[in-house]
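Listed below are the structures to be examined.
What follows is calculated from the coordinates using simple rules that are stated; it is not laboratory data. Just so we're clear, the structure is a prediction, and the values are computed from it rather than from any experiment. Cβ atoms are built from the backbone, for glycine too; each structure is taken alone.
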Structure P
Amino acid sequence: MDREALWWAQAGPSSVLGKIALAVSRKERVVCISTPTPRMSGLAAAIERRLHSELSLDSASIDLTAEDQSQPIAHMLAGFLDVSAVEIGTVAEFAVHPSLVDQVMIVDGLDRTQLRRWSLFLRQLMAEPPEETVVGPVLLVLLPTGLDRDDRSALCGPATLVSTQGMCDRYDSASYAAAIGARPAQGLTSRVGHAAAIEVAAWSSELLEETVGWDAADQIAPFPLLDRLVAKRQYPFPCWENGLVDYWDDEPAAHAVAALQHGYVDHVRRRVWSAQASVLLPFTHRVLRSLISRHQHVLARRVSPAKPYVRKINDHVKTIEDFWKLEFYDLKEFTKDLLSPNEATLLGQAGWIRNKVAHFDLIEPEVVSRFSDYYEATIGDVDFDIPGWNWPRCGQSMTLTVGPSGAGKSTWSAAQGVDVVSSDEIRKERSPDGEVRGAQSEIFHEVRMRSAKVLGNGRSVIVDAMHIESDDRLRQLAIAPADVRKRYALIDRPLADKQRDGGWRGQKGLVDKYHRLFADQADAALAADGRGDVEVIDLRIQNGEQAAE
């Protein structure tokens, strides 16, 4: 199928053809079609195909521009189909002539000085009753432009009027782009560029074929290439009748090149902004929502109906009781001590872009590209609404060790015969002695990334870390979907044994510190943090005896 046929096969253009075919199927002898001049490319051919495929009718396109239309109209039209004028004396004979049976004439080029005669002819033709099984000649009249409402009404009379105005919307343009092989590649830059290419071209298939072939950077910032097109030809002031403005997505959209040539820069700029916003705003909100989800157990204690967050902005006081409604700045303030460096950078970039777009600023392609590259490099930092959506379901499970430093968690984990992701081993990758000073958020981010990868490969995993705090356990659990088995393995041994084998942790008093902390927190872990989907295994050893499970 050639490109013209593809365009007219889209839902919007096809619906116009459907209205014409429906009128003909109802044996209407005259259908008036309101459409711009120059005529839309491929319109007549598309009508011919539709009538032939649906109604098995033959069509002939007739351009009367060069004809003397002061002659009898029935004779003139019949002559185009090789019917002699002597065979037709009246409109009634024209309507039933055997050579014109079931013949559709797509008539263009009406002489505006002869509209009165055309009006009389069309009304006489419509007054002729159709036969039972066949219809005589059917006239599809492409109306001349420049008619006022009264003139158009007088010309068409009771005939069905079909207009091509607003026949195309965003979905038609996107579908056509896909049909000719223009689809966005993976990545934010490509998606923003593709959206801009469609938005700039709007209803113009000719311009769309041009813009979808540009590089993504040129699509995001299209003005230099549009200016080159401006220099190639002169356009009249855009309006619907000259085919340079049409209704598209609930508002008039001018042909972008014609708009720029006539100084409507902001009109095109707004469309570029709309395209950027349509992709970037949901994307930045995804980042925000993801980080709120990841830290929701902390945020729920800080923002709630019982503990609302009140923020004053100039004279405006904003009260938030639902932590899901926190904005970028709010989340940054609440999580400044929790975010890993990657999370903080991602949140900062997303917030900056969101604010720029929200203030109707255009984002330069290099900024979109950097953000896209960073996102791709840290895609694991973005949690999705449905965790593990693309994991195979192989009966894999996730077990979290829960216990203080020196409890024997690593020894137990290594003996289970499944993959182990150890926070201590990750620390050793960063420091030869295994000591990483300061915040541990980056370490545990890596733990979550690696354990999710194991589960995503269909294998069970043991997450070897202390997990003494409830928040730490819940954040780790959040990586796995509800249908993946989850367990807590509580592990401990006598303090003296831990002190004996404590190494540098024992020297710094960390063994004693976590021994006491675990004693205070163990009940919450034994209760599975109130989670009904978590199995608890109690492997603690006290005085040489293992606790009952």
Structure Q
Amino acid sequence: MPVVKSANLCWGQHHHLLRYLRVPAPSRHEAHIGTSYPLPAGCTVAAVRAALTHLVRRHEVLRTVYDLTGTAADGRAWPRQLVQPPAPQPVVEATTEDAVAVIARLTRTPFDLAREWPLRACVVTSGGRLVRLHLVFNHLAFDDVALDRLAAELDELLAARTEGRPAVLDPVDHQPVDLARFEESRTDADVEPALSHWRDIVEKLPADVFSKRRKASDAAHSASYTVPTLLSAARAIAAREHVWPSAVHLAAYAVTLAAYTGETLVAHRMYTSQRDASGFGGAVTCLSYPTPVLADLDGDPLFSTVVKESAVRVSQAMTHAHVPYDRVYELVAEAGVRVAAELNFLDNAPRSCRTKRDRYAVNAAPADWAHAGSDSYLRVYEWADGITLALQALDAVMDADAVEQFLRGYARLVEAHRDPGADLRVSEAAALIGFAPPEPPRIGARAPERTGAAPAERVLADVVAEVNGLEDVDPARSYLGAGGRVLRLPRVVEALHERGWSVALVPFTTTRPLSALAHDLVPARG
């Protein structure tokens, strides 16, 4: 299909591309966003098709494909977004008898980024009558804000069709390509003030916040804890300290993580929106990624102090959010530190948590998520009438009992500070949560690197130099240390395959020298 517009990826898309690529293809559905969409009375399949096609015309992101080995304006390899002409949105039809299987296939099949638009749609009928619409989105193209806007517009389009009136939609001020082209125009001097903020944080990050808990294990755990009263407790603390509730949760997370890890310098990542900082707040694309956060709890501060400092960190993250995520990723990788505990705030209001009592649930083991490179991932869902804490964790850093204790301890910590007279120190909070002290690390010695020049060493060095526009590459240096860019790795892997060698993408993002990575290359098949 022809291309009507093109640009580099938007900066906010970098994280999800790198995450998507590191996960084995059969597990990539973990990053897909699926939803069963409510339909107005009297809605027909034809109306759904027409509404989706209207959205495709209106929003270029819905007809965008991604060339991961494309060429940027400087002639070097760089992932590109390619906007195709408007056309009807493909819609799969299923009956209630086969809907489960059809939706499972649409949900679990990896998106073909180079050929497939980032939305899949399935209408479910019973006796010829439309009963359900299921949508599957590629996270590379959308975040929650973008999906909320699409949902609101789909609501209006379907309501207008069933009511026989014109649809009333707000204008589309910016398309993703507009944002990307603005970002391409930014110079190093433009980006440096924000990037220097992240550089300063990365320089202070500890090597591994889970170092005292880490063990060898391939398992993973998932659980959620819904506490209706936690909503008012967090808001009461926020009002008392004159901060947003997100600062209360950030503080509670840092203190609970410190209690579990036995560390006073706590590092993690917090999903941060670029929308305000970019000036393209209404763009329908993915504008969120996890930024590094550092909480220094040395000196046994009061919880109120941690809350105030957390508010500052949230403000700073939002202010400096609009940077190329790959640059932040590279800073962390070159530092050789592991920052893989993640936190995300998600607003589900005005929907209800559907419980008036505390509810703890053990979920299916997140086997696919376990490939994504994270150690743990806490989502804080705010409903109209409660809070849900959902935690996924590798068993290598947190077993199932610890997951439960973490969630219950977090909630207990916040509830304890509902009382204006309560203000625990970090050590007192740790005692309240009650984790047993960490045992000595159980990780064995790392296998020594193979010595001697690997057959593919020269080829690897030449490819890294060619793809990244470098005059010479020293195999004794790491990929990033030699000047390689992380978003050029898809082209590096492709170029190696063209020369008869196969290798995974992930090892290039470590501090291992290219001479060691060359031993991992194997002859390519086909």
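Using the calculated result -14000 for helix-only ellipticity at 222 nm (-39500 (n - 2.57) for each DSSP H run of 4 or more, over all residues; to 500), pick out the matching structure from P, Q.
Working: P: -14000; Q: -11500.
This value belongs to structure P.
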Of the structures P, Q, the one that 0.60 was derived from, the read-out being FRET efficiency 1/(1 + (r/R0)^6) of positions 277 and 317 (r between Cβ atoms, R0 = 30 Å, to 0.05)
P
Check the numbers for relative contact order in percent (Cα under 8 Å, 6 or more apart) across P, Q and tell me which is largest.
Q
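I have -0.31, -0.43, -0.90 for log10 I(q)/I(0) by the Debye sum over Cα atoms at q = 0.06, 0.07, 0.10 Å⁻¹, calculated from one of the structures P, Q. Which structure is it?
On the way: P: -0.53, -0.64, -0.91; Q: -0.31, -0.43, -0.90.
Source structure: Q.
One of P, Q was used to compute mean count of other Cβ atoms within 10 Å over residues 229-236, and the result was 12.0. Which label is that?
Details: P: 12.0; Q: 19.4.
Going through each structure in turn, the value belongs to P.
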Assign the value 6.4, calculated as distance in nm of label points 7 Å out along Cα→Cβ at positions 29 and 189, to the correct structure from P, Q.
P
Ranked on distance in nm of label points 7 Å out along Cα→Cβ at positions 125 and 365, which label among P, Q comes first with the largest value?
P
Of the structures P, Q, the one that 0.30 was derived from, the read-out being FRET efficiency 1/(1 + (r/R0)^6) of positions 117 and 221 (r between Cβ atoms, R0 = 30 Å, to 0.05)
Q
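Quick check: 46, 37, 36 is what I get for Cα extents along the principal axes in Å, for residues 285-396 alone, calculated from one of P, Q. Which structure matches? If you can, show how the numbers build up before the last one.
Details: P: 52, 42, 23; Q: 46, 37, 36.
Source structure: Q.
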